[in-house]
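Pasting the structures here.
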Structure I
Amino acid sequence: MPFTAVHMRNFPDFDMLPAIVPTSFPFESGSFKPFLHARIAAVEGTGILVNFAVYENAATLPIAQNTADQLQNCCASISLCPFPEVSARYINVTGDIFGGFTGKLCTDQEQIDDLTGEITADFTPLTQGGSNEIGYYWGLTFLLSDRLLDRLYGTHTLTPASVMRGNIYILCHNPAMEHFGSVSPITDLQNRTPYRCDGFADIPFISL
C-alpha cells in the first residue's frame, strides 16, 4: 500500500482519505497482527493532522494500564520528518489505548525534547472509539501545528510537491500482548521502540 499523505485546503473528513496500514511485523511468527488505519493530511495554514484507528478492544485486553512506561500499553505511533532537506530531526507522537499521549523531538534513537505540552496546547488530541463492520477500535487525532513546525524547523511551507519522511508503528512491550509492526520495514531488529529513523520512507503528497 502506498505511503502517502494528502495536501488539503480545509480540515479533512478522515474517512474519505487513503489509509496507511502497517504490514511489516518482523518479530511475529503467527497470525497476531493488530490492525491499524492511519491517515495524514497537511492542511494549508493549519499544520499536519494525523488520525489513527486501531482495531483493539480495551475491554478484552489481558493487560492493565501502565502509567510509568507507555510502551507497555497498546500503542500507535508515528515518527515524522516533515522537512528532511532542512533537518534530520523528527517528531514522534505516540498514543495508547488508555488515552495516553506523548510527543518527542528526536534524532536517531535519542529523545532530545518533550513536545507533549506544546502539541496539546495547540490542539487538544481527540480520542475516539467504537465499533464497525471490522470490529471494536480505539482512535486518536492530533495536530502538528504550523507554529510548532516553524519553531522546530524554521519558516518552511509544505506544498503538494513536498516529500516528508517517516514511519508508522503499532506496538506493545507487555509480554501478554507483545507485538511490533510498521508501515515501512525496519532494519535494526535490536530496537523495538518507535524512537528510530531506520526504515524511514518517503511520504509524498497527493491532492484531493
Structure II
Amino acid sequence: MTLLQKLFGKFQDNRATQATSQAPAALQPSANNLVVRIKHQNFLRALHAHGVPETQMPYTQPLCGELIVSYAFDMPQEFIMATPGLLEQAGVTPAQVRDLAVQNTAVQVNDASVRIIPDDGGCLLRVGNPGTFTNLEACCLLHPGALALLKEELQPEGQMLLCAPTRNYLFALDSARPQSHAKAIEAAQMMYDDEEPTHRLSLQWMVQDDEGWQVVQLG
C-alpha cells in the first residue's frame, strides 16, 4: 500500500478500473455504496503535491470555509474515493451525487446510533458506542436528522454554532451563551491537536442559515 493509499484511500489506475469492470456487480462501485466524507481543503493540495493525475482526482464540492465535501464508495474491503469517472461508471450524475451519498451515510449513522453529550452549555455529537470511532461525526453536518437531535438537546436561544475539529467529533454551541464558548473552543483545540494530521478537519465555527453554511467568529 502506498503512502497515498494510507492517507486518502485507494485511487484506481487503469488496471484497477479494468479489474473493477470484471468484478461481480455487488463489488463494483454503485449508487448504493456511495457515501459522504468531509475533508479539509489541504486534502486536494496534498493529492496535487503527490502528483495525482487530474483524471484520478476525487469529485468534491465546497461546504463551508476550509471544509469540502468529498465522496467515496464504501466497498467490502476498502474505501475508493469517487472520481468523476467512477461516478459516471456507477450511473451517478453530478445532480444526484450529494443527495444519494447523504442518504446512504444517514443510514450508516442511524444504524450506529447518535449520542449527544451535554457539557457546560454546549453539546458534543458522537456516532456509535462509547470508545468506538466511526469516522461519521463530521458527516453529520449534512445529516438533517442528526442536526435536529443536536439542536433538540442544545435548545439554543440564539444560533446553533458547529465545529468539526476532526472527522470523529462535532461540537455545538449556542451563540446566545458566550460563557460556554471558551471551554468548547479549548476542547476542540485539544482534540484537533491529538488527532493525526490527515484526520484533522478545522477549528472554524459555522452556522447554517437560509443562505447556506457560513463561518462565524467567536469572541
Note to self: Starting from the value -2000: which structure in I, II was helix-only ellipticity at 222 nm (-39500 (n - 2.57) for each DSSP H run of 4 or more, over all residues; to 500) calculated from?
What the structure shows: I
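Starting from the value 2.8: which structure in I, II was distance in nm of label points 7 Å out along Cα→Cβ at positions 126 and 158 calculated from?
Details: I: 1.6; II: 2.8.
This figure was derived from II.
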Checklist line | Given 1.9 for distance in nm of label points 7 Å out along Cα→Cβ at positions 94 and 118, calculated: source structure among I, II | finding: I
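Which structure, out of I, II, was semi-axes √(5λ) of the Cα gyration tensor in Å derived from, given a value of 32, 18, 16?
Details: I: 25, 19, 17; II: 32, 18, 16.
Source structure: II.
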Next item on the list: Can you spot which of I, II the value 17 was calculated from, given it is relative contact order in percent (Cα under 8 Å, 6 or more apart)?
Entry: II
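Values quoted throughout were computed directly from the atomic coordinates according to the rules given, and no laboratory measurement underlies them. Computed from a prediction, not measured in an experiment: that's the story for all the values here. Cβ atoms are built from the backbone, for glycine too; each structure is taken alone.
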